[in-house]
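None of the figures in this text is laboratory data; all of them are computed from the coordinates on show. Nothing here was measured: the structure is a model prediction, and the numbers come from that model. Cβ atoms are built from the backbone, for glycine too; each structure is taken alone.
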Structure P
Amino acid sequence: MSTTYDVGDLVRCTGTFTNAAGTAVDPTAVSFMLRAPSGTETTYTYGVDAELVRDGTGVYHVDVDADEEGAWYYRFESTGTGQAAEESRFYVDQSMFD
């Protein structure tokens, strides 16, 4: 599912990791990848980069400064226990004041 925001919004991207039974689990390693409309890519690793925050068992987030109009793509990825991947996107509209 994609959502539309305005330039200047702070967008919270959330990833949730569960096992086959649907129970939340903390993976061995978690990373977050972001691609801005300009093509700039950024990767954060949990435990290394403060931007990737653990909210509770299996739930992680990154707050993104939506400073460019266009399509933004992101991916949460884990390895080891709880191996999984989740991708999504959101859109940022051009400001009417530009």
Structure Q
Amino acid sequence: MTEISSDTSKLNAFRQSVESGKPPGDLSPALHALWHAAKGDWERAHELAQSDPSQDGSWVHAYLHRVEGDLGNAGYWYRLAGRDQPDGSLDDEWAHIAKALM
């Protein structure tokens, strides 16, 4: 139960940083891209995700193409990330990725 509470606290702090307008200084490239996605800056988020060669970067890259509505391209990036393409809401996926990467 403590781990779940800790994950929720971390996610809440991450969301609050989006609202405050300043990303935490210790973000991985993938989380930094996700932060910009939450700010509505798809272009910056895409630049960051595209420059991250890790599976995490590919996962965020996939999510961004799903946000864009380009499901074919998203599918390619989900495969590179080793993830299934979700069919839930974008908000749920954003939270799921953020929790997993923290």
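A compact table of results
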quantity	calculated
Source structure (of P, Q) for distance in nm of label points 7 Å out along Cα→Cβ at positions 67 and 83, computed value 1.2	Q
Test item: relative contact order in percent (Cα under 8 Å, 6 or more apart) calculated as 25, pick one of P, Q	Q
Test item: helix-only ellipticity at 222 nm (-39500 (n - 2.57) for each DSSP H run of 4 or more, over all residues; to 500) calculated as 0, pick one of P, Q	P
Answer label among P, Q for the case where Rg and Dmax of the Cα atoms in Å, calculated from the coordinates, equals 12.9, 39	Q
Distance in nm of label points 7 Å out along Cα→Cβ at positions 19 and 35 from the coordinates reads 1.7; which among P, Q	Q
